[in-house]
Structure I
């Protein structure tokens with residue numbers, strides 16, 4: 001029973017972390033729009049790369065969370 005609770009806590013933490021990173025990713029998308037319409041257009045591509053990395057991490061975290069049974 002205690003192991004089940006620990007596994008659920010780990011699962012929930014992974015899901016919450018994924019959601020937090022996804023919110024950061026969405027916020028950065030807004031920043032990309034700003035960069036694309038400013039003198040910093042070249043930086044937009046770099047930020048898009050970071051967003052892709054964040055989304056990959058989100059997918060990985062959710063994938064691991066889905067493998068946890070409790």
Structure II
């Protein structure tokens with residue numbers, strides 16, 4: 001499962017940032033997909049527990065907190 005949390009564009013370069021959850025390992029990842037104007041793109045995933053200081057790290061934590069503590073009624 002993944003949710004887009006950020007986007008950056010400059011001079012033909014695009015960076016898409018995602019918060020990903022992998023159910024098989026029960027771990028969250030901060031993923032960045034890089035799409036340059038020329039050449040091949042790349043994907044970089046960092047375990048969220050090791051991603052402090054990365055762009056959009058705080059946003060990823062906020063999304064998890066908001067969803068985790070959302071008021072649900074049964």
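No lab work stands behind these numbers, since they all come straight from the coordinates. All values reported here derive from a predicted model rather than from experimental measurement. Cβ atoms are built from the backbone, for glycine too; each structure is taken alone.
At a glance:
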{"read-out": "Structure (I, II) behind the derived value 58, 14, 10 of Cα extents along the principal axes in Å", "value": "I"}
{"read-out": "Test item: relative contact order in percent (Cα under 8 Å, 6 or more apart) calculated as 22, pick one of I, II", "value": "II"}
{"read-out": "Distance in nm of label points 7 Å out along Cα→Cβ at positions 8 and 40 - structure with the largest value, from I, II", "value": "I"}
{"read-out": "Structure from which -5000 was derived, helix-only ellipticity at 222 nm (-39500 (n - 2.57) for each DSSP H run of 4 or more, over all residues; to 500), options I, II", "value": "II"}
{"read-out": "Among I, II, which structure scores highest (criterion: FRET efficiency 1/(1 + (r/R0)^6) of positions 16 and 32 (r between Cβ atoms, R0 = 25 Å, to 0.05))", "value": "II"}
